[in-house]
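Only the coordinates and a few stated rules stand behind these numbers; no lab work does. It should be emphasised that the depicted structure is a prediction, and the values quoted were computed from it without experimental measurement. Cβ atoms are built from the backbone, for glycine too; each structure is taken alone.
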Structure I
Amino acid sequence: MKAIVSVTQDWGIGLKGNLLVRNPADMRFFREQTMGGTVVCGQTTFMGFPGGALKGRRNVVLSIDPDFAAEGAEVVRSLDEALAAVATDDPDHVWLIGGQSVYHQLLPHCTHALVTKNDVTLPADAFFPNLDDDPAWHVESEVAGGVTKDGVAFAFVTYAR
């Protein structure tokens, strides 16, 4: 499994359920990487998708709410169920996509993290683990991404364990 995430300088990923940085290049990158694979996310992240389940991908949603159902997605009720649901999938095409709680709980099962690093700090209430401070992770590659229309420079950084 791999994680894919967009972060700010302090590893912020969201505020009140919304992404922090509007970045069409990052959204294209996300789509290109995850298309045809499996995405694993929490209920709040799934509910934030404007069109429901992500098209062209198998959607696995982790929710402890016994009444939660998600059209176009497979709902699992525990971390063990989530891992079992993707156990036979190609691990290079299983993507952990958030939110904070799911990242923190399932990141130990990931071999790589594709991180769009945005050169800005913004108010946030959700954070990704700081991989730069974790000796288990190292930068495998970094590619400059450009600058958003709001003037935020960004890079695509791949971490490996």
Structure II
Amino acid sequence: MIHIRKASLEDLPLIHEMASVVFPHTYAKILSPEQLDYMMEWMYSIPNLQKQITEENHIYYLAYEDDQPVGYVSIQPEGKDVFHLHKIYVLPDQQGKHYGQALFIKAIEAIKEIHPEPCQMRLNVNRNNKALTFYEHMGMKMIDQGDFPIGHGYYMNDYIMGLDI
């Protein structure tokens, strides 16, 4: 039975551990090993995860099947009536079991709790990420695209997708 709960600072090592499995698996054929290493440090080091939660208002949720962690999602307020879905990942051996859908729905529920008025959830997704079809299936629409510098000469080459909620 799937269970999703809000993460706390004590969960940062678990998020880091899951990311160290799922992030390289997701992007190994898309990004260079050097960019993967850079992005893992930039997004998933314990100090950077802590900064996301304590200073940048990211909210993480963890999904479990029984007592086993299977994935995570994070959202962040991003201006008036806009929230950003920053991360939604399911461990490779747990994909295809609807955990991603459950995490996506949890993100929407959490946004509605925080902001009951109509708003939009946005997501950046790499233009070569096979998860693009998942987001389209969940009702997201492409609203823009861009090449976003992230430092050290690296870019995120993304579509920006949106969902009115």
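Using mean count of other Cβ atoms within 10 Å over residues 88-95 for the comparison, can you identify which of I, II gives the largest number? Let's see the in-between values first.
Numbers: I: 15.2; II: 18.8.
Looking at the calculated values, the largest one is II.
Check the numbers for relative contact order in percent (Cα under 8 Å, 6 or more apart) across I, II and tell me which is largest. Provide the component values of the computation, followed by the final result.
On the way: I: 32; II: 19.
Largest calculated value belongs to I.
Here distance in nm of label points 7 Å out along Cα→Cβ at positions 24 and 40 has been calculated and equals 0.4, so which of I, II was it run on? Mind dumping the intermediate values first?
Working: I: 3.3; II: 0.4.
The read-out comes from structure II.
Just checking, which of I, II has the largest value of distance in nm of label points 7 Å out along Cα→Cβ at positions 8 and 128?
Largest one: structure II.
Which structure, out of I, II, was helix-only ellipticity at 222 nm (-39500 (n - 2.57) for each DSSP H run of 4 or more, over all residues; to 500) derived from, given a value of -11000?
Details: I: -5000; II: -11000.
Label of the source structure: II.
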